[in-house]
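Only the coordinates and a few stated rules stand behind these numbers; no lab work does. Worth saying up front: this structure is predicted, and the values here are computed from it rather than measured. Cβ atoms are built from the backbone, for glycine too; each structure is taken alone.
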Structure I
Amino acid sequence: MKKLVKLVRLNNLIYNTNRDPQVYRRVPKKPFRIQALLEGEGRVRAQVVVDGETQARCDQQITLPNTFTCEVAFDTAGSRVATLIVEKGGESFRQDLRLDVMEHAWIG
């Protein structure tokens with residue numbers, strides 16, 4: 001049996017919790033792009049929940065195989081936890097992603 005999610009990307013990079021978080025950071029109003037490469041057959045429900053709130057544009061029914069894409073932007077600096085949730089029948093996949101928003105872009 002295949003896994004529901006083959007790969008997770010954040011800002012077009014393969015998500016790795018051991019990677020330096022600096023590579024994923026954004027400034028206010030610049031969107032984070034969350035992508036999940038989905039495998040299998042049938043339909044799944046994919047969504048992104050940030051700090052307990054489902055993002056309206058990021059709650060989709062998708063036919064497999066396909067790619068789920070969601071863009072989320074924030075107006076203020078700070079750290080947030082986004083949870084990628086993919087569900088199909090009795091199967092489910094959940095992954096927490098750390099989203100850091102810097103006050104301003106690096107100079108130099």
Structure II
Amino acid sequence: MSENIIKMIKINNLQYNTLRDPQVYRRVAGDPFRLQVVVAGRGPVQVTLTDEKGANLAQSDVQAPGTFSHELTFAKPGVRIVTVTAQHADHSESRNMRLDVMAHAWVG
């Protein structure tokens with residue numbers, strides 16, 4: 001059995017959890033999402049961020065164990081599905097994240 005390549009994902013310095021209220025991850029249009037992907041193992045790992053249409057948002061090689069960091073900014077409000085893919089040698093792992101972008105900040 002092989003170990004997971006993606007050890008942890010953080011959004012805005014909070015560990016990403018699909019069961020957590022998505023409000024904690026929301027950003028206003030134009031404000032960046034700070035993404036950090038902690039990878040496990042040894043050697044080079046290629047980390048790729050893609051959107052729901054398959055377009056490449058970011059790609060980088062990280063020396064494992066290590067952290068891939070990137071900031072994503074969306075100009076228009078809406079819900080985005082971003083896929084993180086980590087590839088090490090012949091093993092690949094992907095995780096989907098939901099990023100909510102609001103039109104304006106809540107008042108109150």
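Can you say which of I, II returns 12.4, 37 when Rg and Dmax of the Cα atoms in Å, for residues 6-45 alone is computed? Of the structures listed, the value fits II. When distance in nm of label points 7 Å out along Cα→Cβ at positions 54 and 86 is calculated for each of structures I, II, structure II gives the greatest result.
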